[in-house]
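> What follows is a set of structures for review.
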Structure 1
Amino acid sequence: MGEGDTLRRMKNQTPAVAPAPATGAQRLPAHADLNLLRTFLAVYRSGSFTAAAPRLALSQPTVTAQIRALEQQNGRDLFTRLPRGVEPTPYAHELAGQVAGPLDALAGLEDTGSVAAPVHLAGPSELLCVRVLPSLVPLVAEGVQLRVAQGLPEPLLEEMRTGRHDLVITTRRPRGRALESVPLADEEYLLVASPAWAGRVVGHQAPDDLCAALRAVPMVTYAEDLPIVRRYWRTVFGKPLNARAAVTVPNLYAVLSAVSAGAGVSVLPRSLCQDHLDDGRLALVHRAQEPPLNTLFLVQRPGAETNHDVIRVRDALRRAARDW
C-alpha cells in the first residue's frame with residue numbers, strides 16, 4: 001500500500017469535530033484529531049501536562065507530544081510553559097470554548113448505559129459532618145455513591161486540578177479561570193463559652209470592658225496563632241487580640257468539646273455549635289451586631305457534569321445551603 005493510500009485511510013478513520021464558527025478569524029482545523037482535542041482539554045482544565053496525564057491514561061511525554069502536534073496543526077501556541085504547570089494562551093481559551101461542550105457531550109454518550117461513577121466530594125471536616133452529609137442522605141437512598149474527603153482549601157483545590165475531586169466546598173474562591181465556583185452559603189462565627197464562664201463576664205458588653213474581662217478566661221483554639229479568634233477581635237471589637245492560647249487542640253470539634261466542658265472561651269461557626277447553644281451546653285458570650293462571616297464556595301471540576309450524579313449532588317447542596 002502506498003503512502004498516499006495510507007494517509008487517505010487514516011483520514012477516513014479519524015473522527016472529525018465540526019465546531020461552531022470561532023469569533024474573529026480563528027477556526028478549528030477540520031482535520032483536528034479527537035484524541036488531540038481531548039488531550040488539549042484535559043491539559044487546559046488541569047493546568048499542567050503532568051496532572052492531565054493520569055486522567056488520560058497517558059504518559060507525560062505522550063501528552064506533551066500530542067499538544068505539540070495540535071499546536072503544529074493550528075499554527076498557534078496553546079500554552080505558555082511556567083515553572084509549575086502551564087498558562088493557556090488567548091487562542092487556547094477560544095479553542096476550549098469551541099470544543100468543551102461537544103467533547104463533554106460525546107463523553108456522556110459513551111457512558112450511556114453504564115453504572116454512574118461515584119461522586120467525589122471534599123471540604124472542611126466539620127462542615128461535611130454537620131451540614132453536608134445529612135443533606136445528601138436522600139440521594140444515597142436513591143443509589144448515588146459518594147466518596148468523601150476532608151482537608152484544607154488549597155490542597156483540596158490542587159487535588160481537584162489533578163482530577164481527584166468532582167466537587168469541593170471551600171472557604172476560599174479558587175484562583176484563575178480553570179476552576180469555576182459559586183457562593184454556597186455564609187458561615188457565621190460566634191464567641192462562646194460554657195454557661196459558668198459566660199456568667200463571669202455578664203454585664204461587660206461594652207467592647208473595652210468585655211475584652212478586659214475576657215483576659216481572665218482561658219482561650220481555647222485549634223491553632224497556636226488563634227486565627228479565628230483574632231479575626232473576631234479585629235472585626236467586632238476593632239482591636240488586636242492580646243492573649244495567648246491556654247489550650248490548643250487538633251480541630252474545631254475538639255474546640256467545641258473542650259469549651260463545652262468548661263475549658264474556656266473560643267470562637268466557633270454557628271453550624272457547629274448551634275445545638276450546644278440550644279440545649280444550654282454553651283452560652284453566647286457576646287452578641288455582635290455584625291458577626292464575622294466566612295463565605296463557602298462550591299467548586300465543580302470541569303467535565304464532571306458528564307456524570308449526572310455530580311449534578312444531582314451539586315443541586316442538592318445548593319438547595320440545602322439556603323437553610324444553613
Structure 2
Amino acid sequence: MAEHGLSAEPTHSRWNAALPPRLTVEAGDTVHFECQDSSGAQVFPGMTVDEFQGIDRGKIHALTGPVAVHGAMPGDVLEVKVVEVKHKGWGWSSVIPGLGFLKERFDRPYFFNWELEGDVSRSLAPAVVPLRPFCGVMGVAPAEWGEFRTRPPGVFGGNMDVRELFTGATLYLPVLQAGALFSCGDAHAAQGDGEVCINGIECPADVTLRFGVHKARALAGPMVEAPAQVMGERWVVVASSGDVLTAAREATERMVDLLVERWGFDAVQAYLLCSVAMNLQVSQVVNEPVMTVCAAIAKSVLPERRLF
C-alpha cells in the first residue's frame with residue numbers, strides 16, 4: 001500500500017463537489033496531511049487580541065484536500081483510520097462576540113495563547129490540560145452540488161468536533177460523490193464536549209490517515225470506532241441537527257438500528273439496551289445553526305464484531 005504526502009496549500013474553506021482532487025489514492029493507501037490551524041495560518045504564537053480581530057474570517061477552517069479515493073462511489077462507505085495526529089507545540093483559543101454557547105455573558109473579544117508540551121499544556125495555570133489532538137473537520141463532499149460554508153456539519157461529516165477522533169480512531173462516512181473527495185483540518189490539541197466558547201485549542205498539525213472503501217454498504221451518517229484511551233473502546237454514532245434534541249433522537253434511533261442490524265436484537269430490546277448502556281454526549285453546541293450529539297456504547301457490552 002502506498003504512502004502519500006499532501007501540503008496544506010492551497011487550502012479550501014468551502015465544501016464543493018466541483019473542487020478537483022489534489023490527490024487520488026487507492027483503498028489501503030496512507031496520506032500524510034499538513035494541516036494549518038483553523039485560521040488558515042493567519043494566527044501566530046504570541047498574537048494579541050487586537051491583531052486577532054483583524055484576521056479574515058472567510059478563511060476559517062482552511063481544509064487540506066480534497067483527496068479522491070479510487071473506486072469509491074455513492075452508496076459505499078469510506079473508512080478513515082486515524083494513524084496519528086501531532087500538534088506543533090503551540091495553539092490558541094478565543095472568545096468572539098456573538099458566538100459561543102454563553103455569548104450573552106461573554107460579549108467581549110478575548111484571545112489566549114497556549115504552549116503545548118507533548119501530551120499536556122500548563123499554560124492556563126493551575127490547570128494541567130491533557131492533549132489528545134484530533135481534526136475538528138473530517139468530511140467528504142456533500143451530495144448537493146454548489147458551494148457551502150464549512151461551519152455546519154452534516155451527513156457528510158464535516159465540522160463535527162467529535163473529540164474521539166484522535167490517534168487510533170476509525171471514522172466511517174457515507175460516500176456521496178464519486179471518489180468521496182475527503183478533506184480535513186481544524187485540528188484541536190484538546191477540546192471538551194460541547195466546545196462551548198467556540199474553540200478548542202486550535203493548532204496546526206501533521207495528520208496521518210489511512211483510507212479504505214466498503215462497497216455497497218448503507219450508512220445514514222458518520223460513525224466512529226473510538227480507541228481505548230479516556231473512556232474505553234466504543235461504537236459511536238454521530239448525528240447533527242439544528243435542534244439538540246432532534247440530533248439526540250436521531251443518534252439514538254441510529255444506534256437502535258445498528259444493534260438490530262449488526263447484533264440481531266429485537267428493536268425493543270435494543271431500545272432497552274440503549275437505556276441502560278448507551279451514553280448520549282453533546283460534541284458541539286456552537287457551530288450554529290447545527291449542533292452535534294453522539295450516542296456511544298462500549299465495545300465490552302457487545303460481542304466482538306466488524307461492522308464493515
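Every number here is computed from the coordinates shown, using simple stated rules; none is lab data. Keep in mind the model is a prediction, meaning the values are calculated, not measured. Cβ atoms are built from the backbone, for glycine too; each structure is taken alone.
> 1, 2: which one has helix-only ellipticity at 222 nm (-39500 (n - 2.57) for each DSSP H run of 4 or more, over all residues; to 500), as calculated, at -12500?
Working through the options, I get structure 1.
> Matching task: 0.60 is the computed value of FRET efficiency 1/(1 + (r/R0)^6) of positions 39 and 279 (r between Cβ atoms, R0 = 35 Å, to 0.05). Pick the structure from 1, 2. Working shown, then result.
Values: 1: 0.05; 2: 0.60.
It must be structure 2, since only it matches.
> Which one of 1, 2 has distance in nm of label points 7 Å out along Cα→Cβ at positions 55 and 143, as calculated from the coordinates, equal to 2.8? Could you put the intermediate results ahead of the total?
On the way: 1: 2.8; 2: 3.4.
This value belongs to structure 1.
> Where is FRET efficiency 1/(1 + (r/R0)^6) of positions 63 and 127 (r between Cβ atoms, R0 = 30 Å, to 0.05) largest, in which of 1, 2?
On the way: 1: 0.25; 2: 0.50.
Max of FRET efficiency 1/(1 + (r/R0)^6) of positions 63 and 127 (r between Cβ atoms, R0 = 30 Å, to 0.05): 2.
> Right, another one. Assign the value 27.4, calculated as mean count of other Cβ atoms within 10 Å over residues 135-142, to the correct structure from 1, 2.
So the calculation was done on 2.
> Okay, moving on. Given a value of 3.5 for distance in nm of label points 7 Å out along Cα→Cβ at positions 71 and 231, calculated from one of 1, 2, which structure does it belong to?
This figure was derived from 2.
> Given that semi-axes √(5λ) of the Cα gyration tensor in Å, derived from a single structure, equals 52, 21, 15, which label among 1, 2 identifies that structure? Let's see the in-between values first.
Values: 1: 52, 21, 15; 2: 29, 23, 18.
The value was obtained from structure 1.
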